[in-house]
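Taken together, the values in this text are just the output of simple stated rules run on the coordinates, not laboratory data. Worth saying up front: this structure is predicted, and the values here are computed from it rather than measured. Cβ atoms are built from the backbone, for glycine too; each structure is taken alone.
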Structure P
Amino acid sequence: MSLAIALHVLSAVVWVGGMFFAYMAMRPAVIEVVEASQRGTLWCRTLSRFFRWVWLAIILLLVTGYWMVFSVFGGMAGAGWHIHAMQGLGLIMMLLFFHVYFAPFRRLKQAVAEKDPQEGGRRVGQIRRLVGINLILGLVVIVVGAGGRYL
């Protein structure tokens, strides 16, 4: 069980921590330092690397989460409200990520390939807004997961 918990927490840290870093630290620095015409390329390359880790995190979160639910609680009926909330919000986060990955991120890659910085900038802005929503959801999931059983 300790392996499942460790992998679950590490996966959440990678995903939510990566979003926090990108949104709160990297984005402001990029705006200050990188020319607007190059931002799409930078974000495209950065997100390509980060999204590989997100895919792995999602797989590990699902596997370890359900492993713990069925081995510790004997199924969803035995899980507390905080487990259900964590699962529901986590699934929403995953769906939002899938949308980002298969729609605006795909269009960002296309804009970068076509050397269209205006379209790239629009897609980066769209991704930023959606990642901001996912970041808030992720922070809520962490609070619920860490403290929910004590409420």
Structure Q
Amino acid sequence: MIKQLTKQEIINALPMVCKVFNEYEAVNYPPSGTQTFYHAIHDEGFISQLSAYGAFDGDSLIGILAARNEGGHIALFFVDGAYHGRGIGRSLWNAFLADSDKDEITVNSSLYAVEIYEKLGFTKTAEPQEDSGIRFVPMMYRK
């Protein structure tokens, strides 16, 4: 099941986000990048800007897609590793896109997720970059 998340549900999703980040992305980050990521996702100001969708298996949250800038920029997109390859990310994306009124949606993709975003229709807009230890590839989706 996919549904919009409340602010509290977004906060409750952070342990799953951290778990997936540690398993798939942290390996590509220096320690400063991992610290930057953890500080960002636990910042009340950051959380307050997010609108999000969650994927559930029963009562368990197994995926999240969260955006900021009124839905113009994807800030978090994580699916529990046990559910990879089952279309959970695509379902989250489709739910988000169905409600979006944006013609363009951006993301700073982790190196791990570039191929996933390309499958969703995103294209690279610049070469890989690094900011405060966070390595990413700027990408954009155009409707």
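A value of 1.00 was derived for FRET efficiency 1/(1 + (r/R0)^6) of positions 2 and 98 (r between Cβ atoms, R0 = 35 Å, to 0.05); which structure in P, Q was it taken from?
This figure was derived from Q.
As an exercise: distance in nm of label points 7 Å out along Cα→Cβ at positions 42 and 66, calculated from one structure in P, Q, equals 1.4. Which structure is it?
For distance in nm of label points 7 Å out along Cα→Cβ at positions 42 and 66, the value 1.4 is produced by structure Q.
Where does the value 1.4 come from, among P, Q, when distance in nm of label points 7 Å out along Cα→Cβ at positions 58 and 90 is the thing being computed?
Source structure: P.
Looking at structures P, Q, which one was helix-only ellipticity at 222 nm (-39500 (n - 2.57) for each DSSP H run of 4 or more, over all residues; to 500) calculated from, given that it came out as -11000?
Of the structures listed, the value fits Q.
So relative contact order in percent (Cα under 8 Å, 6 or more apart), computed for just one structure, reads 25; which one of P, Q is that?
Derived from Q, not from the others.
To which of P, Q does the computed value 20, 19, 15 (semi-axes √(5λ) of the Cα gyration tensor in Å) belong?
Derived from Q, not from the others.
So if we calculate FRET efficiency 1/(1 + (r/R0)^6) of positions 74 and 106 (r between Cβ atoms, R0 = 30 Å, to 0.05) for every structure here (P, Q), which label has the highest result?
Top value of FRET efficiency 1/(1 + (r/R0)^6) of positions 74 and 106 (r between Cβ atoms, R0 = 30 Å, to 0.05), among P, Q, belongs to structure Q.
For structures P, Q, calculate mean count of other Cβ atoms within 10 Å over residues 82-89 and state which one comes out highest.
The maximum falls on structure P.
P, Q: which one has FRET efficiency 1/(1 + (r/R0)^6) of positions 26 and 114 (r between Cβ atoms, R0 = 25 Å, to 0.05), as calculated, at 0.95?
Q
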